[in-house]
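Student: Next up: the structures, one after another.
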Structure 1
């Protein structure tokens, strides 16, 4: 295949997770368990521009449709993170009632609601109508379309701030999207982009963050080249803790005279020192993933051999990727529990493990409860403190197997 950005011919496999259904394709009807569509989940590395990417064989409409099950507001820690960001950016940019803010992939209004409370004009762009409707019920205006350069031409006047949280990886036509970002802001406008950092994916063996709807896995090395081509420059970078370690990048138009922070060069140097421009780093990652898979399978097998009942908490995409890569079946893991009412009474793809409400945990009393969304494990452990009453053990498996006390 050819690189999506520099068009260089690439054949270096970063990781092959096999043929699976899309991670968020929860099954509604029990009678349709055998009719799942499966696609190869293979990630490649371009040695010329160092962009990690999938071979795009699946339409984005397969993922982001009226059945899209991810609702940002379910996570209390994510709401707290979003509220904190809004307060910070309002002060930093001196936003007021005359400013204009847009969030791309605004989901259920989890973030824009905080701008609205401050009476700062805001607009969401969200293609999944089921989540967009919830945002509208909060009084937030939403364009129910995929963002693109073509859509950016219709946005007038141009805006002061565009926010893109965990959306850039979901965009198949990346150059068109970034070109649209540049066209949406005014001459002094700012763009903020948050994304899970490729360095942490490799360092902390976060292979479960790889799934079909993520077309790209970003380093600042690769992104800088993309932004420069689209007349944008990075002027600041924040390291943030979300999703196992992310970057928040601040962008402006190339001719903006804003001072470039030393954090930009520091982050690029850190990536180079870590080895993100060495092929050996990526090859070693594959071996670490295979070893983690082997150890996790052994842990599950050992629990079952000791007549212990295993359930999982969290029907998030990363957990589904993990279970499917390990080829875990409903004969090994009994039930999944999730706080989202939109996932309860459905089934995980491929493994077909049924999903129940967390209030069923006390009824079914598992011996082990695997926390699959390790990125919000602290929040989950606090909620599940009651399982200690029957000596149930909480477990995370990434980056190492850890039984929590």
Structure 2
């Protein structure tokens, strides 16, 4: 009965109710779109930088990260991989062997980073097929190499040419180039050389050894929580690091930019708070006479407060639901068809190692969070008419 009365009261002044619902709708709609775009862009940046090569989580022998030498390689352990794969949130595990080396061709020599990889598994993490510029990608068992386009440019090499590698713990060995790849990161392109894990173990005299276990997490899983679970599982002989620990500068960049977005949303909600409060204030003042009459004929103040509470909540829910429902198809569209940046901005982003697109983030926690914020604001605003009714003197109210 109270809900029916509240519903009828809302539409006694249609213009005021429609304005309030529209204001709430716009606030929820814009905040959901803004946050989905912002978080989608951050997620894409992380995928480009983290997912393109380093992975979300890495496992090394304890002390490796500080010196990063092949002397800290450890035995590949299938039992260890099986234990890690059982942990909730882990999608795939990938083994790598990495070491620095000198690459030579004719009279030119350059410092490069040799990476022994598992080509069949790398595709799960790095979208390996999308990185190829020329030639063909490595396959399991190949004795050729793939090089970054920066290495190719430095030596002026192409597919079919050969390059020689030499390092402290390996013999000089010549390999033929079967493909040139773009890692979407200028630094990686200038240093990267890829070969099969078995070939790298042979040239580096590290039979059955690896330096990294790369963890690929399930979408939207918390890498910090996963890394804690892995640490508890595998013991103290290994170090487990997530991308935030390996690349703190990327996290700081995202946090700084995210703070600006949060401030904008905060301003938006400040505006809508005053909008809702203004509506409730007018509604309360205009209806003081009505309240006085109702209380005088025996209606309890608690029931009157409850009806006003329902009125505010109904207005808020209509605006929130409209905002969520209308924003969903837009988010889904731009999730599958990301926004493409203009050419100048695109070039700048690609130079920094990021893909020049902005996909929206498609998660339900964003609309639920903003809907809950509006609901909380509405509940708080309901305290004002509750206080007015509680302290109302019916005789004074009717004299007005």
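Every number in this text was worked out from the coordinates using simple rules, so none of it is lab data. Everything numeric in this text was worked out from a predicted model, so none of it was measured. Cβ atoms are built from the backbone, for glycine too; each structure is taken alone.
Student: If helix-only ellipticity at 222 nm (-39500 (n - 2.57) for each DSSP H run of 4 or more, over all residues; to 500) is calculated from each of 1, 2, which structure is the one that comes out at -17500? Walk me through the numbers before you get to the answer.
Tutor: Values: 1: -9000; 2: -17500.
Traced to structure 2.
Student: Of the structures labelled 1, 2, one was used to calculate semi-axes √(5λ) of the Cα gyration tensor in Å, giving 63, 22, 15. Name it. Before the final figure, lay out the partial values.
Tutor: Values: 1: 35, 25, 20; 2: 63, 22, 15.
The correct label is 2.
Student: Could you figure out which one of 1, 2 the value 4.7 for distance in nm of label points 7 Å out along Cα→Cβ at positions 44 and 172 was computed from? Mind showing how you got there, number by number?
Tutor: Details: 1: 1.5; 2: 4.7.
Considering all the candidates, the number was obtained from 2.
Student: Here relative contact order in percent (Cα under 8 Å, 6 or more apart) was calculated and came to 27; which of the structures 1, 2 was it taken from?
Tutor: It was calculated from structure 2.
Student: Ok, one more. Of the structures labelled 1, 2, which one yields 5.8 when distance in nm of label points 7 Å out along Cα→Cβ at positions 4 and 340 is computed from its coordinates? Before the final figure, lay out the partial values.
Tutor: Numbers: 1: 2.1; 2: 5.8.
Of the options listed, only 2 reproduces it.
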